[in-house]
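Following are the structures in question.
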Structure 1
Amino acid sequence: MQNIIKVSTQTNVQRLAKSIEQGLRQQESVNLVSVGAGALNQKIKAVIEASGRFYTKGVKLSYNHSFTNVSDGKVAISTKVLKERIGLIQATSAL
């Protein structure tokens, strides 16, 4: 089952980053959906925060954006966050 997390301008960045982290522990990807610039801003900050948490464990997060229609006729930006192993040697040597 695919995790879908709705993001708004009021979404707490730290909580969203933890939700991304928990979702990616269970699955290979998490899907985040946002409508509007403020929600997109919160989403990007949370993905960056989650990336930092995973990077120290030798896991790199990548993401793909796409447009999707939501039920009320608005267009949302869907972001699929994926994890990939980079190994601890690469992670520490990049610093």
Structure 2
Amino acid sequence: MIVMTKAKVDVEYFSKREKEYEDWCKEHVDGYVFNHAGGKTGNVLHKVGCWHLTVPARIGTYTTRYPKYCSDDLTAISEKADEKSKPYDWRRCKACP
């Protein structure tokens, strides 16, 4: 009998880890970044490379301003966004490609 198991999909967490976050983005150009700002309006899911994530004035503070959750898997990152945004909601960035 063959038993199929679903592989665990990784969601990386970055808080005050600038270099690791920037390296992750370089290695996962098709990935997703969830900005967990908290509150009612600040929880936003982006694609890696979105201009909102690369504002020059924020270089060096990307993960200190807002913790970030990152994954290559849209379902996994959406589930994490659901979990972390409670009791509020989150949205997808309208500017992302």
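Coordinate-derived values only; no laboratory data. Since this is a predicted model, take the numbers as computed values, not measurements. Cβ atoms are built from the backbone, for glycine too; each structure is taken alone.
When helix-only ellipticity at 222 nm (-39500 (n - 2.57) for each DSSP H run of 4 or more, over all residues; to 500) is computed across structures 1, 2, the figure -13000 traces back to 1.
In this comparison of 1, 2, the computed figure 4, 19, 31, 27, 14, 4, 1 for P(r) over Cα pairs in 5 Å bins from 0, in percent, for residues 13-68 alone is attributed to 1. Consider the structures 1, 2: one of them gives 30 for relative contact order in percent (Cα under 8 Å, 6 or more apart) as calculated from the coordinates. Say which. Checking each candidate, the match is 1.
Taking distance in nm of label points 7 Å out along Cα→Cβ at positions 37 and 85 as the measure, the highest value among 1, 2 is held by 1.
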